[in-house]
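Once you scroll down, you'll see the structures, which are given as C-alpha cells.
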Structure P
C-alpha cells in the first residue's frame, strides 16, 4: 500500500485494548515499541511491481486512539532515535478522522436520509455563533434506536456505538481546526449522558460488552475535555483571565456565567479522570486539582457574583470537591469561608442596588434582558440558593453576615425553598435524560430564625438517599455531569452541612418551582 508516489508503506495496525499509546501499551510484550521495531527490521519485497523494491520505506503506525500526554516524551524520543532520517508516521484517531472526513464520508455511514442530513447540518454549523446541540441530540437518538438490546447482533451493536464515537471524533477534529472545542465538549456531554440513559433503560449496567463499548465513548469524551481545558486553563489562571475586556456592560452578566460554567467543567473532569489513575497516583493529581481550582477562583472575581439560582450547583460541587477529595486543612477551610462571604455580600449588594436576587429558574435570557432594568419576567421571589447560602454561613459561623441576609430576606418576603427528588421507578433514567422538574418536590415557605445558631432546627431535612445503579459502576462520576449539564438541583445528601437527617421521607406536597 503506497503512502505516496516515492515510497512503499508498511502499516502496523493497533486497535481495541491497544488503541491508545500509554505507558502500558508502549512497553508491554508485543506492544507499540516492539511492533515498530519488528516492522523496521523486516523487509517487504514485492517483485510484481516494477521498481517497488528500490523505493524508500515508510512505516506507518495506525491506531484508532490517542497518544497520552504523559507517554509522549518517551514515544517521541524513541521515534527520534530509531528514525533519525524520517521514514515514520503515526496515524491516530485525529489523522484517521481527517482522512475519513475527506475520502470516505458519505450517506452510507449513517442510516437513513434523516441521519445524513443531520450530520451535514452539524458539520456545516459547527463554528457558527450559537451552535446548538439539538441536531446532535437527534442524531444520537436515531443511532440508539437501531441499537440491539441483546448480544446476538454484536456487529450492529458495535456499529451503533462507533457511529456516535466517530461523530464526536469528527467534531473534535473540527474543533482543532478552528481552535474552538466548546461545541465538541457540549456534544460529548450529550453523547455520554444519552447513551448511559439508554444502558440504564435496558438494564445493561452489568453487561461487560455494553460497558466496554461505552468505555471507549467515555475515553473520547474525556479526551475532548482535556483539549478544551488545556486551551483555557492558561487563560483562566491569569488575573481576570475569564473576563472579556471588550465585552463592556454585557460582561456584568457573561463574566460570572462564564466563571461558574468553567469551574464546573474543571471539577467534573478531575473527578472523572482520577478514576482512571492508579490509587497511588491519585493523591498528587488531587492536590494539583485543588490548587488549580483555588487559583482560578482567586484570579477571577466573577466567581463572587452568583446570578442564577442554579449557581447553587457549581457552588456546592466546588465546595464538596475541595473538602472531600483530600483531608482538608484549616487554611483551605478559611479560603472557602472567605469565598462564601464574598458571594453572600455580593448577593446582598445586588439586591439592594438593583433589586434582584439570583434568577429563580436559571433563565439566562431573562438575566440578559435585565442588565440595565429588571425584566418583567425576571423571577426572584423564591430561592433555593439563598437557603443554601444560609446553611453555608452557619457552616463557617458567620453570625454578622447571616443577620444581614436574614433581615433582607424578611424585608423582601422572599420564599425560601428546599428541593427533594420524588422516588419514581424511572428516576435514574430521567436524571441522565433531562432536567428534573416535575420529578422534584419543593418544600416552600421556609422560615429563617433570627439567630444563626437556631438554623439547624429550622432547616432540618428528613431524607433517605436514593440508591442509583450508576454508583455501582465504573462510571459513577457521570451523575455529576447529569446535574451540571441539565441543571438539576443536587439531592439533599450531596453536600450535607449538618442539616440532613437520614430518616424515611415525610409526606410532602409537590410544589413546582
Structure Q
C-alpha cells in the first residue's frame, strides 16, 4: 500500500502501552496509528495532525472520554469517533451517542471487532460505491433488456421509479463514468417512452384497461377514505417530480406510515389541463365546456384553474359522496398564506375534506428561469431537488403536517405534473395566434419534426379543447422545447437549460400519489 493512501487512526487510552499488540495488528493491516494516553494530548494531536478516525477510551483519569469527545468535535465535527468503554450503562451510551459518536465497543475488545468497526466507518464510501456499482450494472442490464422488448404502462412506472432511486443514490458518487452511464440510460428511456405514449395515449382515453390518469386521482385515492368516514386532507403540490418527492418522503416517515402509488398525468402535462382534470375527474374538453369563458382561445391560461373548488364539489357529487359538512379548499401561493394555513389548521378539525394546492415548487421553478442566483444555486436537477427538500424541511406545509400527525385523519399528497430541463430546440411551424407554451402548443394547422414532438391532428379523440376544425396540438418529447424558425437563436438563449413542463417525459407524466396515516 502506498504511503499516501494510508488512513490515520488516533488511539486514545490511558493504558495505551498495554495495547501494543493491537497497534501492531492495525499497522500490519495498512493503517497509520497515532497514540495518546490522555484526552489533552489527543485533542492537541487532532488540532495539529490529519486524523481519519479516533478510537477513544471512555474511562480515563483526568479528562474523561466524553469530555475529550467534546473537544475533538469542537475542532473537527465530522471526524469519526469509536468509543471504547468498560461500562454498558445506558445513560453513558445515550450521552455518547448524543455527542455524535459513530460506533462504540465494549471492553475487552478483540482484534476482529476493532478491525470490523474501523472498516465499517473508513471504508463506508468505498463499500457503498462498490455495492452501488454492482446494483447499477444489474439494473442497467435489466432496463436495457426491457427497452428492447414490448413494454406496458406498469413497466414504465417501474423503470421510472428505479431510475429516480438510482439518481438519488449516485448524488455523492465519485465515479463520473457511472453517472454518465445513468444519464445515457435516462435519455434512451425518455426517447422510448415518448414513442410509447404517442402510440398508446389515444387508446387510453375512455378505456377500462389503462393506466390510472389524472382524472382518476380523487376517485381512487380520496373518495375511498371519505366513504369510510375518515377525515381527509388532499394536498396537491404543483409541479413536483418523483425524485423531488423521494427527497421529501423521509422527512414525513417519522410522523406517518406512507403508502405510495403512481399515476400518469394527462396531456398536455401543464396546470390548466392536468390539475383541473384532477379536481374535476374530467378530461380537458369537459372542463372547457363547463367554463367556456375561461377557455376562450384568447384567454389567459393562468386564470383557467380559477374554479378548482367547484370542479371538486361536482366530482364528489358525481362519485355519490354526500359529506356531513361542506368541504374546504385553500390555494397557497406565498409564504404568508402558508403561514396562515399552518396557524389556523385547528379551525379545520371538523371539516371532512380540506383540499390544499401548494404552488411553491412551481414558483421556484419559474423563479429560477428569471434569477441568475437561483440558476447558480440550482444549476441542474440534483441541485434543484435539494432546494425543494430544503424548502420543505423549513416550510409551513411541514408544520401543518406535523400537527395533522396527531389527528385521526388521512393525508393524500400528490402533484399535477413534473418538469424537465429543456436542452434542445424543436422548430414549431404555426400562425401568430398559436399558444406560447414551450413544451406544448395549440393552434391552427401546426407542424413539427415527428422525431422531436407528437403532432395531434384530431384533439377531440384525446378529449382536448378545440377552437375550430383546424385546431391541432404539438407536444414536445424528451428534452425538446419549441422555437420558431425566425427566433431560434433568441429562444435558445432565453430558454435553454430552464425547467419546463407540458410535454411527454417520464418526469412530467409518471407521478407519485401518497396516502399518509399518522403513526
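Coordinate-derived values only; no laboratory data. The shown structure was predicted, so the numbers you read here are calculated from the model rather than taken from an experiment. Cβ atoms are built from the backbone, for glycine too; each structure is taken alone.
Things to note:
- Source structure (of P, Q) for relative contact order in percent (Cα under 8 Å, 6 or more apart), computed value 10: P
- Origin of the derived value 4.4 (distance in nm of label points 7 Å out along Cα→Cβ at positions 41 and 473; candidates P, Q): P
- Top of P, Q by FRET efficiency 1/(1 + (r/R0)^6) of positions 177 and 273 (r between Cβ atoms, R0 = 41 Å, to 0.05), largest first: P
- Parent structure of the calculated result -17000, given that helix-only ellipticity at 222 nm (-39500 (n - 2.57) for each DSSP H run of 4 or more, over all residues; to 500) is the read-out and P, Q the choices: P
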